[in-house]
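Following are the structures in question.
Since every read-out is calculated from the coordinates, none of them should be taken as a lab result. This structure is a prediction, so every number in the text was calculated from the model and none was measured. Cβ atoms are built from the backbone, for glycine too; each structure is taken alone.
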Structure P
Amino acid sequence: MTTQQSTLHMKASFSSMNGFAYSAPPATPHGQGRPGRPCANCTCSPGLMSRQNRKSSLLLRQLEGARKRPSLRSSTPTGSSRNSVYSSDSICQSKNINTSERLLHLRRQMVAHDLCCYIVPSEDEHQSEYVSLADQRRSFISGFTGSAGVACITRDLLNFNEDAPEGQSILSTDGRYFNQATQELDFNWTLLRQGEDSMTWPEWCVRSAMDMSEALGGKEAKIGIDPKLISYDQVVKIQKMICDKTENTKAKVTLIPVQENLVDKIWGEFEPVPVRDANDLIMMDSNFTNETFQSKRKRVLDYLHEKLPNCKTFCVATLDEICWLLNLRGSDIQYNPVFYSYLLLKGGETILFTDDLYDDKIKAYFETNKIIVEPYAQIWARLSSTASAYSKSQEPVAIASGSSWEIVRTVGDTHYKEIQSPLELFKAVKNEVEISNAHAAQVKEAVCLAQYFAWLEDQLVRKEALIDEYRAACKLLEIRKTQKNFMGNSFETISSTGANAAIIHYSPPEENSAMINPDRIYLCDSGSQFMEGTTDITRTLHFTKPSKEEIENYTLVLKGNLALERLVFPEGTSGYNIDVIARQFLWQRGLDYRHGTGHGVGSFLNVHEGPIGIGFRPHLQSFALQSGNIVTNEPGYYKDGEYGIRIENDMLVERAEDLKFGDRQYLKFKNITLVPYCRKLINEKMLTPEEKAQINAYHKFIWHSVVPFTQPQSITYKWLKRETAQL
């Protein structure tokens with residue numbers, strides 16, 4: 001799954017700054033200089049607006065106005081659509097908020113805690129990538145709604161007015177979100193582009209603190225963060241950075257835990273504070289898991305005893321790992337079938353800490369498997385007492401790498417051992433039943449997407465209907481709901497037309513969503529949560545006549561996708577080593593994309609599943625691909641302000657049985673996605689005979705797999721027949 005487009009309110013680039021000192025962009029009235037409806041200094045966060053489920057009358061006005069126009073389409077398919085009903089050159093500006101008052105209130109809290117800098121991460125206390133509304137603190141304080149990023153806010157220690165403290169604020173995010181952040185951040189914020197700007201957010205915080213400390217003659221400058229929301233590994237790196245940078249200087253900088261979350265303290269002054277959900281647990285039948293809890297538990301303990309022979313306790317904080325181990329699922333976080341919990345494997349005991357509800361069947365399951373259930377917040381007292389008891393016998397508590405600073409502080413610096421979580425490793429390798437179910441889920445998903453794309457084309461082209469991005473996404477959800485064991489989308493559907501397709505993680509707003517222009521590229525990145533498995537598929541379509549440039553760039557992306565799918569590689573190869581395979585054809589034209597090429601996919605679990613992936617992030621080198629992994633293949637190209645292209649398939653890693661070099665086995669990919677590529681966007685002259693044969697074989701397999709689930713006279717049948725025809 002894979003950010004936003006043209007820069008309407010550009011922030012200064014850190015790479016262009018001379019030295020450290022900089023000034024924020026000039027303060028302008030919120031919404032000024034931006035297209036679309038101004039927000040009139042609105043202080044409602046995107047989360048609040050979604051909870052209120054606002055309905056828009058603007059769509060009706062657009063529909064009425066469009067019907068009166070003599071022509072619905074632009075005369076030039078590749079030209080600007082600014083004067084068209086299909087205009088999509090900017091995201092809905094009602095998402096923007098004015099953060100001035102929020103930052104003022106936060107800095108007053110920083111005064112009370114004697115902080116010069118406060119860090120607001122995206123993650124919850126389980127280090128989850130996607131979080132509940134109640135944990136979207138970074139979105140609340142900054143206005144940026146992307147799933148990844150860190151907000152850092154300073155308080156100028158040289159300003160002694162405690163009622164009106166001043167400072168600077170930055171938002172650091174990766175390439176998927178550069179355009180989105182540029183549009184969503186107001187004038188209070190500066191965007192720090194990870195991987196492109198010369199300074200990282202920890203460096204920015206430390207440098208800010210050093211400057212203030214030195215200016216005050218070596219006074220201590222404190223950087224604060226909620227210790228539940230940052231991993232201890234990250235804390236160690238920041239503390240080392242502080243030591244390195246302050247050496248031989250007068251500056252005194254410290255990173256301190258602030259257990260009272262400062263964003264939570266001010267949130268209620270601006271809007272109703274969301275409450276974490278505590279929903280019913282779901283028990284997975286053996287038909288979906290094929291391995292009992294006891295079997296999984298034994299595997300974990302065997303791994304633990306091998307790595308740490310004298311260790312008897314393992315603390316698990318990652319939500320999808322707990323779900324996988326217990327063969328349970330939940331619905332506490334939208335799109336992710338997980339529930340808030342901690343878990344202790346303590347000798348012969350299994351202690352689950354959760355406030356979620358469960359029925360008599362699950363109660364009996366807990367009793368049979370000797371699983372003790374305690375309140376969610378009780379984890380801290382249990383951890384503390386366990387560590388104290390073990391301190392006398394020198395027995396460590398095992399924690400997973402990436403555990404929070406608060407977990408380490410609770411068990412004590414000398415009473416823990418950090419290990420790679422065996423649950424993360426085991427979960428990523430699917431067993432035979434999980435693989436079989438993944439295939440079944442892909443067939444269901446293919447049927448839904450074929451129905452959806454056929455319907456959308458029919459509405460836009462034959463009926464010349466006006467369909468906005470949000471309504472289209474709702475139609476896809478409606479179609480999916482007809483499938484048995486459909487549990488919901490696996491992430492928010494990216495339904496994007498024209499320039500919005502260049503926004504890598506775009507999601508259409510319910511209010512004032514852009515009309516889908518059949519003369520522009522349409523990108524749909526979507527996925528389902530079936531009991532059988534999780535899907536994540538992207539298709540880029542054109543409904544009329546694409547430009548030569550669009551066809552060529554689509555074909556370059558497709559060639560990269562096909563090349564990666566054909567790859568055969570030795571065991572021990574990581575996704576870091578093969579990322580270049582998908583980029584090679586784009587690189588030959590001086591093109592690229594700002595996101596990884598692939599990520600692991602869960603089995604009715606998180607759509608982004610570690611530790612494997614295909615990309616350029618160094619940590620991927622530590623995790624070789626294995627037979628049984630399911631990983632995405634999603635190269636793309638994005639031309640800001642015009643269009644975006646991405647082609648994403650889910651691939652199964654299998655053994656290449658006939659290949660062996662010494663004792664080293666070989667692996668290959670199997671594309672398990674069953675949705676055809678867009679024929680109108682393929683330049684056959686750019687394809688090799690091998691690539692044509694690969695596409696033709698794939699489309700033939702799709703036809704035979706999906707057509708039995710369609711009606712012969714239906715628009716879905718006709719669309720599928722046309723799109724899977726041989727090249």
Structure Q
Amino acid sequence: MHPKYPNVFSPIRLGPVEIPTRYFFAPHGSALSAGSKPLDDLVAYSAERVRGGGCGLVVVALAIHERGRTRQPSPHPPENVAAFRVMADAIHAAGGKIFGETLYHWIGAGQWQALSPPAPSLAPSVRQFGLNGRAASTRAMTKAEIAGMLGAIRQTARHMAEAGFDGIMLHASHAALVEQFLSPYFNQRTDEYGGSLENRMRFVAEALQAARDGAGEVEGAEFAVGMRFNCDEQIEGGYGTDTAFEVVERLCERGLLDYIDLDVGLEPQQFHHGMPTGFERKQYYRPFVEQVRKAAGAVPVLSVLGNLTDMADAEAALAAGVCDVVGSARQLIAEPRFVQNARDGLEHLSRTCIACNWCTAAGGDGAQGCAINPASYRDRVWGEESFTPAPHRRKVVVVGGGPGGLETARVAARRGHAVTLIEKNDHLGGALALWAALPGREHYRPAIDWWEREMARLGVEVRLGIAADADSVLAEAPDAVIVATGARYSPGGRSITFDADIPGWDLPFVHRPEALLADGVRLTGKVFVIDAEGYHTGTGLAEILASDDAEVQFVTAAYSPVSGRNTDNWEERYLVARMKRAGVRLRPSTWIRRIEPGAVVLYDVHTGEESREAADAVVLSTAREPIDHIARALEGRVPQLFTIGDALAARMLAAAPYEGQKFARLIGEPGAPATVSEAWFAPDDPATAMLPADVPRRH
């Protein structure tokens with residue numbers, strides 16, 4: 001028995017399958033598939049969370065049928081079984097069990113063929129849906145289409161069992177198809193699949209039985225059948241916890257469930273609950289789970305509880321009987337060894353997920369990953385086992401102590417280099433530290449705290465309060481220099497709307513965000529925040545100023561006061577609500593023509609109509625420009641020189657740690673690029689190519 005976490009590190013049976021620990025890697029979307037096959041990167045990513053006594057169970061998100069993939073692989077095609085067998089074998093070799101969460105979701109309608117318009121989105125009834133402003137309606141499924149979906153579930157379950165998977169989890173949450181049949185909000189049918197609760201339950205009962213029948217066709221398969229279930233739809237016309245209780249009770253009494261995973265959240269209507277941000281309370285799901293879990297009787301209950309990042313909280317939930325198995329997705333994305341570290345008494349080594357949801361928003365930038373752990377999703381090449389000593393030990397100087405510089409120093413030190421980090425401020429964290437000081441954003445701070453601990457643990461020499469220049473860096477006689485000096489806000493207010501200095505930018509009542517965030521300047525009266533990023537800086541400053549009784553006008557040329565990144569990461573509703581509650585007046589579709597003494601001239605971006613308004617202060621939170629003068633001065637003067645993050649080009653948070661790790665791994669490597677320019681024009685490393693799990697790699 002584990003002395004600190006006896007419940008977490010005890011086994012449990014889910015139907016015929018014994019799970020070695022009661023912590024599971026919860027299902028979630030990823031782009032780690034090739035066609036409808038899982039990539040070997042998905043295999044490595046999943047196994048990394050199990051290996052060494054970690055998660056007892058991995059639940060991987062899968063598609064019921066390859067037509068509606070929503071980026072997830074599908075075991076439905078017979079030719080995919082071999083790739084899924086590779087995945088199951090890897091998880092078993094690591095010491096865990098693997099289930100597949102199978103779903104069909106109306107957002108993932110799929111296509112008739114590559115690049116065709118979308119295929120119809122199947123649902124119980126004709127309902128309106130959309131994502132990112134693209135509206136459409138669903139197709140009410142015919143009896144033949146219902147039978148076809150049940151047949152797909154049966155075939156998918158059979159192929160999973162053939163591949164060696166240990167169980168299936170039907171997705172009946174997040175407004176997936178199974179939930180829609182159960183829901184009076186989504187299901188408006190008048191046949192035997194609609195109306196009464198018993199009728200609405202017909203599809204889920206048939207789907208669970210189809211999964212059992214399919215797996216039962218595989219001789220000797222020990223295969224658990226369960227589902228992920230929404231405890232409360234939290235929408236007018238939907239079902240609540242009373243109905244959820246009755247559904248779970250009936251299904252368990254009929255012996256259809258070996259386990260049930262309880263959560264909440266519709267997608268996309270309320271996915272701010274499905275992926276709770278740091279603005280939401282911790283364990284958001286818990287009160288809903290507590291109201292429904294007793295309906296399961298002796299059937300084990302799983303739950304992620306909602307943004308669980310502390311193993312002590314997991315142990316407490318298990319001890320209190322809230323659930324029988326607890327898990328997370330994002331915490332394990334941020335820290336693959338979260339469970340292993342807790343087992344080994346090394347919790348100080350674990351990152352804490354900051355719930356920024358880059359893991360969901362990254363798709364909008366054509367990316368996939370974790371903002372604070374760039375190795376995540378790249379575990380095959382950057383996982384724990386990749387930290388072998390560099391062939392040649394080098395003296396490394398890192399200039400800048402933000403997330404990019406900190407990750408560079410960490411990775412370089414782990415590979416055995418002698419690392420000195422120089423930071424001009426008296427604290428670490430860079431722009432992320434400024435964000436963490438904004439109201440409601442304290443959840444960003446743990447990332448900085450972790451990097452600081454790593455600097456001390458790994459012996460990185462950290463020099464604070466020193467403004468480095470090229471000569472002082474060269475005086476260290478470095479073999480490699482990484483410049484991570486970040487960016488500044490454009491003094492003249494340049495932006496994508498008008499990429500030139502705004503007339504009047506140099507008047508004394510015009511300020512840049514740094515003056516308020518770093519220097520403590522506070523403004524009164526009528527203040528115009530001119531924002532072109534739609535990110536935390538402008539929105540946070542507007543909230544601070546309005547809370548200090550300034551009359552704040554938030555001016556943006558966009559329709560929304562926040563960017564697509566804050567929409568895709570589910571922070572939008574919180575950021576906008578905070579500004580509104582503070583009294584900020586939002587001025588969308590508006591930009592600034594010029595600034596005059598005591599006034600601003602604004603204009604409508606569509607009509608060009610101008611208005612002159614009195615102003616006591618202006619804040620230009622428009623665009624950021626790289627601070628790269630040290631890098632320019634060092635060109636050709638050190639053996640390896642890499643500029644990273646915002647100093648290379650101002651972008652999102654995730655770019656800085658990613659480039660920190662990428663270029664730190666090149667230090668001391670024979671034949672490695674010596675500059676970012678060389679790396680940009682060099683061919684991609686063959687090791688980073690994405691291959692299906694059943695395709696052997698050439699070494």
Structure R
Amino acid sequence: MRDRTPTPKIRISFTFFRRTGERRTKRALVLVTTLLLGASLLPAPAGATPPEGEDSVHAAEPYLVGRGIADATGEIAEVGLMGYGRIDQQAAGLHNRQRSRAFVVADRDTSERVLLVVVDAPMIFNSVRQEVLRRLAERYGDTYTERNVMLTATHSHATPGGHAHHLLYNITTLGFHRKTFEAVTSGIVESVEKAHSDLAPASLTLTHDELADASANRSRAAFDRNPARDKAHFPDAVDPQTSLLRIERDGRPVGAINWFPVHATSMSGDNRLVSSDNKGYAAYRWERQDAGVDYRGDPAPAFVSAFAQTNAGDLTPNLDLTPPSTPEDFQRTTANGEKQYRAAKRQLTADGTAIAGGVDSRLVHLNLSEVEVRPEFTGDGRTHRTCKPAVGAAMAAGSLEDGPGFPGFDEGENPLWDKVSHSVLYRASPKLKECQAPKGVFAPVGAMNKVHPWVQEIVPVQLMRVGELHLIGVPGEVTITAGLRLRRTVAEAVGADLQNVLVAGYANSYFHYLTTPEEYDAQHYEGGSTLFGRWQLPALQQTAHELATALRDGRDVPPGDEPEDLPGNQFRLQPGVVLDTPPLGKRFGDVLSQPAEAYSAGEQVSATFAGTHPSNDLHRGGTYLEIQRWDGRAWQPVADDGDWSTALHWTRRGVSASRVTITWQPPADAAGTHRIRYRGDARNALGRVAPITGVTREFTIR
């Protein structure tokens with residue numbers, strides 16, 4: 001922190017030297033030297049003020065803010081997509097790349113800082129968090145720690161899994177996938193490095209608006225069990241609040257973080273292409289199409305936008321309460337993402353709260369299996385305890401509005417499973433049944449943890465402050481009413497406006513769902529997925545209150561015992577790539593199906609290549625494909641696999657051959673001569689990988 005105390009005779013701003021050009025700096029040095037030599041003869045006039053500009057600029061831009069984007073795309077073939085829990089949903093291509101977006105906010109007066117990361121990912125698993133923190137410590141020492149780093153996921157159900165260290169999440173992905181784990185962690189760290197290097201004076205403005213037609217409550221019967229006061233806050237059973245933190249430098253917007261609750265399930269459970277879903281589209285729409293960001297070429301892009309989650313646990317983007325009917329429902333996805341983008345962009349010029357005040361954070365590791373919840377948080381005047389984690393039969397049923405789960409299970413009562421759970425074939429302990437009631441216990445994963453780690457029991461709970469904005473970092477899927485109660489708890493403790501307190505869902509780890517006790521009793525999908533029993537939310541409220549009062553009073557909080565690191569306990573059933581071979585009589589990169597000679601505007605272009613397995617090289621920071629246009633002198637790229645207009649479909653042929661089909665939906669202004677270039681990597685019998693390429697013939701867009 002700079003020392004602002006003036007000397008008895010003259011006040012010197014060393015910041016001035018950093019902000020001037022070379023010529024001005026030389027003149028300034030001469031001036032300051034003269035003043036220093038004659039300081040005893042030139043006393044400062046009474047009532048002298050600091051040089052005009054420095055303090056006013058500092059007051060107008062009280063923070064240092066850095067922004068960064070990096071590629072975090074994992075394997076796009078033969079890895080399970082995470083979210084729907086379907087073992088048959090194995091990736092077979094790429095719709096668009098995943099991004100990690102990082103924002104560092106530092107107080108210019110105290111040097112305190114916080115780091116928020118928003119990743120196009122299904123969840124943030126503790127395995128990823130631990131590795132990211134480890135790498136950040138190697139680079140930056142104690143600048144970024146578990147206390148001031150918040151990692152959040154957009155919860156796309158069309159992104160690869162297999163990067164957890166807990167067994168339950170790796171079953172449908174056929175085990176742990178090292179390359180995906182490395183891509184996600186490296187992408188996060190790279191985005192942080194860019195944000196750290198991008199730090200510059202900035203102002204922050206917080207605005208709020210409403211978006212009422214982008215979500216629907218998929219668990220209305222459970223929501224209706226809540227008290228009238230809670231339901232009155234959400235008259236349409238949705239949380240319409242869309243909040244935007246605007247980042248400006250010299251009065252110019254350079255970034256924005258939007259929070260709006262809705263599941264990223266616009267792409268169906270039948271989809272096989274890796275995609276960032278509706279929130280990824282909203283960010284792409286703003287960055288790429290509006291701001292012209294080149295994801296592969298901009299070390300410091302002109303604009304960075306993140307679309308983060310809040311309490312989206314019971315909110316679906318499928319407004320008709322039925323899952324998408326087509327495997328790749330791009331139309332639904334872009335329509336919902338467009339709504340989020342437009343609602344956020346409206347706030348870019350809206351009046352709001354000019355953020356002022358410090359930045360701070362608190363974090364505690366909470367063993368959710370053994371929390372004693374005090375009467376002031378239980379609501380019934382009695383003390384209660386949380387339970388060892390257990391999966392309910394309603395969780396196995398899935399969320400019917402976004403995609404069903406296992407056959408034979410239903411939301412609510414499950415008489416068939418109740419009979420099975422009381423038989424000699426399967427038996428949960430009476431103590432667990434009583435604690436978890438009225439849940440029908442499908443899998444006592446807490447007891448199973450003793451044999452192998454299935455789910456996480458010690459989880460991080462975090463509270464982060466940026467001026468008036470408070471973010472409650474919850475490692476799971478919070479229903480809107482559970483979120484409301486958490487927000488009220490923190491707002492009352494710190495004296496904040498309720499709308500300025502947000503739940504940051506899917507943060508730092510994953511413990512499935514968080515419902516109110518009343519919603520839990522309904523045992524819909526969300527209640528069956530609330531692992532630690534009926535009193536899990538009151539336990540989190542109690543913890544959030546402790547964090548809030550500590551932050552308010554400037555007290556530290558003992559972080560508690562960290563969850564165990566489990567890198568050595570992983571299995572993988574999915575075999576790796578052994579060998580690539582081209583089709584008989586063909587070479588790698590040969591075009592098996594050429595595009596037509598000409599297309600009308602808006603007509604889809606397609607070409608098929610003799611390809612290779614995409615997992616040989618993930619092309620992180622690069623691309624598997626390019627759409628190129630002839631400008632009269634050279635071929636210029638106009639789209640790649642990070643764009644929403646392209647798609648790559650991969651299929652295996654025989655034992656080791658691959659067919660790669662690339663499609664492109666040209667925009668309305670795409671007239672001219674084009675071609676498609678494919679980039680792959682072939683593995684030979686010795687395990688060596690070499691790049692290959694293929695190019696189509698020219699075609700015209702009229």
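Which structure, out of P, Q, R, was P(r) over Cα pairs in 5 Å bins from 0, in percent, for residues 297-336 alone derived from, given a value of 6, 25, 32, 21, 10, 5, 1?
Working: P: 6, 19, 25, 21, 12, 9, 7, 2; Q: 6, 25, 32, 21, 10, 5, 1; R: 5, 15, 18, 17, 16, 13, 9, 6, 1.
That value comes from structure Q.
Thinking of P, Q, R, which structure, once distance in nm of label points 7 Å out along Cα→Cβ at positions 137 and 457 is computed, gives back 5.7? All intermediate terms of the calculation are to be shown ahead of the outcome.
Details: P: 4.9; Q: 5.7; R: 2.4.
So the calculation was done on Q.
Just checking, which of P, Q, R has the largest value of FRET efficiency 1/(1 + (r/R0)^6) of positions 617 and 673 (r between Cβ atoms, R0 = 30 Å, to 0.05)? Please list the in-between numbers first.
Values: P: 0.80; Q: 0.05; R: 0.55.
Sorting by FRET efficiency 1/(1 + (r/R0)^6) of positions 617 and 673 (r between Cβ atoms, R0 = 30 Å, to 0.05) in descending order puts P first.
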Value 20.8, 49, calculated as Rg and Dmax of the Cα atoms in Å, for residues 161-240 alone, assigned to which of P, Q, R:
R
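Just checking, which of P, Q, R has the largest value of distance in nm of label points 7 Å out along Cα→Cβ at positions 233 and 345?
Working: P: 1.9; Q: 5.1; R: 3.2.
Looking at the calculated values, the largest one is Q.
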Working back from 0.75 (FRET efficiency 1/(1 + (r/R0)^6) of positions 217 and 369 (r between Cβ atoms, R0 = 35 Å, to 0.05), computed), options P, Q, R, answer is structure R
